[in-house]
Structure 1
Amino acid sequence: MQKRSSLSTSMTVLFVLMFCMSGLISPSAGLAEEPQSLFDGKTFKGWEGDQTVFRIEEQAIVGGNLKQKIPHNFFLSTTKEYSNFELQLDFRLKGADTNAGVQIRSDRIPDHHEMIGYQADLGQDYWGCLYDESRRNRVLARPDSAELAKVLKKDDWNHYRIRCEGPHIQLWINDFKTVDYTEEDAAITQTGRIALQIHGGPPGEAWYRNLRIQELP
């Protein structure tokens with residue numbers, strides 16, 4: 001009995017290896033991809049949007065300006081779409097009452113300046129909120145503002161971690177979890193572009209750098 005069991009195990013291992021070598025089964029199937037840089041610090045390669053509003057400065061993407069009113073929302077988006085992923089980046093806002101955000105699983109509205117989809121919000125009273133841009137137009141989940149204030153640096157660089165797995169979306173600012181949200185509407189798409197926003201309003205700048213993404217199974 002022991003010899004038969006060993007032989008059966010060996011045959012199973014050999015069978016799986018043959019399928020892997022044939023390309024029918026990937027040895028890495030089900031494993032997350034390695035983190036990849038979304039921004040090279042020098043060019044807009046892999047991104048599209050209005051480059052009169054967005055510029056590159058000090059190896060960061062900067063949206064907006066500190067001199068003129070921003071007429072409406074602007075978005076710089078990836079050309080690639082993503083479904084399940086963990087996105088990490090640094091952000092900083094300049095100017096009074098500046099608002100911005102990171103779009104996830106979003107798309108551009110045809111013949112319009114807006115995008116539709118989830119937004120990891122920034123600025124004003126929306127730090128760390130999950131907002132539904134141009135769709136339900138409301139905050140879906142928000143953090144405890146008093147607890148967030150203990151770690152948030154409003155006038156300096158902060159770190160955003162955004163994790164999307166199926167209907168589950170989680171946000172962290174400086175390692176403080178601001179949102180743990182599960183989408184209950186099965187009709188809401190869970191695939192789309194990532195985009196950086198500068199919100200319409202008074203003069204202001206949104207700075208983004210060190211953008212890295214890890215695609216999940």
Structure 2
Amino acid sequence: MTVFCVMLVVARLSVLGEYYLFPAGVLALLYVSMSTPGVGLIGALGFAFLCGLLADGSMEFTMLVAANGIMGTLALRRPERLNSYIVAGLLVSLVNLGLLAVFSLGAPTPPSYEELLTRSVFSLLNGVITAALTLVGLYLLGQTFNLPTVMRLMELSQSGQPLLQRLMREAPGTYQHSLQVANLSEQAANAVGANGALVYVAAL
């Protein structure tokens with residue numbers, strides 16, 4: 001709920017500025033990472049409806065927010081992998097460019113070349129900002145609420161962790177055995193579609 005409210009405040013500020021720079025996909029990506037794609041989709045559509053109300057019923061802004069959320073939900077198939085967020089950000093950029101073309105062609109007064117170029121740059125930046133803010137949000141949520149986010153799991157799996165360092169010093173044989181169990185468990189989890197990173201850290 002906190003994330004949802006923060007995104008609504010940012011959406012209100014975006015209504016006063018530039019639509020295509022608003023990273024609407026962050027909410028859906030965070031929901032998918034911490035829950036399920038179904039929750040992400042419901043959250044994205046509800047968020048799009050409220051954003052449309054904030055923008056005085058703007059169809060362009062509503063469609064932009066909804067499309068960003070839907071694409072983010074569909075694109076993030078492996079939340080435990082960092083490159084999944086980069087791919088999702090790139091796909092969000094492509095969706096933004098497509099919507100920009102549709103609304104520009106259908107506008108009663110077509111935008112000037114300068115406006116079109118500026119919005120195209122904003123559309124591309126949107127995907128980069130979306131991926132970056134999602135990872136920052138996951139880090140903050142993981143640290144604050146001790147959630148098993150991708151950033152938190154990466155931190156816990158590092159060999160520099162104090163507990164793993166102590167295990168290496170005092171029981172090197174047990175440490176090697178734990179690594180083998182962790183690697184086998186991760187492969188098994190990936191094979192059945194489970195969270196391999198979470199299983200790896202739990203085995204360690």
Structure 3
Amino acid sequence: MNTSNVDSLIFDMDGTLWDAISSYCEIWRICFANHGVDFPFSDDEIKAYMGTPIDGIFDDLMLRLGINLDRSAFLSEISRVEDAEMLRLGGKLYPGVVDGISRLSQHYKLFMVSNCSRYGLRNFMAFSGTTPYFTDSLTYGERSVPKSENIRELISRHALKCPIYLGDTQGDCDETHRAGIDFAYASWGFGSCSGFDMKFDSFPEFTRYFLKLKE
């Protein structure tokens with residue numbers, strides 16, 4: 001692949017920029033408790049769902065628990081609680097993320113695309129102090145479409161010529177390729193991956209590589 005013409009970087013959030021699994025588990029625990037149901041799943045069990053749209057997570061958890069809660073109402077509740085609590089709970093930012101994003105924004109247009117709730121990316125940016133560095137973002141919660149379609153929407157909306165997506169799962173890789181662009185694999189994240197176009201073992205390594213292209 002030719003990276004000399006890269007004009008923009010698009011980031012996944014969970015497993016790529018931060019680890020917020022314990023916060024998500026707390027939010028699910030709150031919502032299940034509101035319905036008189038214990039939430040028996042560990043952080044590692046929920047980590048396996050990262051990258052899956054929230055309605056898919058809900059459907060699988062219902063099967064595993066053998067219960068039947070109102071899908072639409074519960075998902076709306078999860079979104080409300082997450083939007084209210086994530087600015088407080090936040091997540092653990094991976095080393096070098098804030099500094100790297102700041103430096104990269106001086107040379108590239110930066111974007112985020114995630115399968116999170118409507119305000120998930122805005123909450124991340126506010127919590128991490130990175131809001132000024134991003135040009136735009138899209139979530140599954142906003143449009144209820146696959147990640148590939150949100151990537152294509154940003155490409156069209158901002159006339160991007162050569163974007164690269166950084167993510168940490170096979171699903172990220174597959175959706176990125178469906179969108180017709182190259183995928184950079186964040187090996188420090190939650191998932192494994194094959195078929196990636198580039199691989200990085202830390203965010204500082206990713207930052208150094210793309211800054212060097214602008215020297």
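Quick note: the coordinates plus some simple rules give every number you see, no bench work behind them. Bear in mind the structure is a predicted one, so any value in this text is a computation, not a measurement.
A few notes on this one:
- Read-out relative contact order in percent (Cα under 8 Å, 6 or more apart), computed value 27, structure in 1, 2, 3: 3
- At a computed -14000 (helix-only ellipticity at 222 nm (-39500 (n - 2.57) for each DSSP H run of 4 or more, over all residues; to 500)), which of 1, 2, 3: 3
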